[in-house]
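Pasting the structures here.
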Structure P
Amino acid sequence: MTAQKGKDLLLKLDSDGTGAFVTIAGLRTKTFTVNAETVDVTTSESAGRWRELLDSAGTQHARLTGKGIFKNAASDAALRQLAFASAIRAWQIVVPGLGTFSGPFQISTLEFSGQHHGEVAFDITMESAGELIFVAQTS
């Protein structure tokens, strides 16, 4: 994958369940992490006392964190309502040059901040809440 513009990593929401995803919020910094927990099956008989892991076991999860400003009142309201309701909704995370991750996420943290001489900003953390589907970007 060649270098890509950070601004092209997008967060999209299907707010009404129709499958129409719209870009939400003006995220200035974003981090998307996919994790797989390990299951340690090491015993006293493990070769050289090296740790052994069980293949394809454990749970997988993803997390998106971001900082930004709201695009408009509608995106502000959508994020706020989902956070207050602890609602799980379908989201897409578009990673330029790689592809799109789609699936259910829940907002676990929504924080607002601002400086006297600046704009109101927010920090968001979202946790996966089910299976994610990955569709690779085609040239």
Structure Q
Amino acid sequence: MLLDKINEDLKEAMRGKDALSLSVIRMLKGDIQLKTIDKGNLTDDDIIAIVSKQIKMRKDAIGEFKKANREDLVSQNEQEIEILNKYLPEQLTYDEVVKIIDEAFSKVNPTSSKDMGLIMREVSPKLKGRFDMQQVSSLIKERLN
């Protein structure tokens, strides 16, 4: 299970005195524990969603840090993303994502941009945690217009 891997990596970071990994994994575990309180037992998919959210937050922060010319913080956030990426399933390529979107379009047969939700509902389970959902959303919007 993914939670076991996270716990093992936490112990490993403690033993290796890897401060950055330790900090990132502790933050992740804190989020997982909060979600566990709200929801009960979490599945691997729930944990992947938490990891994805953590990565998205850091990517947003990188954008802000670049605007402020804080390369030190940009670098730190990129390293944190690298650590978090270990807990995501294998990422899909752009071409694989386009193929999944194509399949959804042929299945749903959208007539207007109002069908965006139907298409997202179709592709989300296949792509969540495996590709940036913001990019997926813009690809679908582009295609609908």
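Given 179 as the derived value for volume of the Cα convex hull per residue in Å³, which of the supplied structures P, Q does it correspond to? Label of the source structure: P. A value of 21 was computed for relative contact order in percent (Cα under 8 Å, 6 or more apart); which of P, Q is the source structure? This figure was derived from Q. If distance in nm of label points 7 Å out along Cα→Cβ at positions 20 and 52 comes out at 5.5 when worked out from the coordinates, which of P, Q was used? Label of the originating structure: P.
Identify the structure, out of P, Q, from whose coordinates helix-only ellipticity at 222 nm (-39500 (n - 2.57) for each DSSP H run of 4 or more, over all residues; to 500) was calculated to give -26000. Structure of origin is Q.
All of the numbers you see were taken from the coordinates with simple rules; none came from a lab. Small disclaimer: the values here were computed from a predicted structure and weren't measured. Cβ atoms are built from the backbone, for glycine too; each structure is taken alone.
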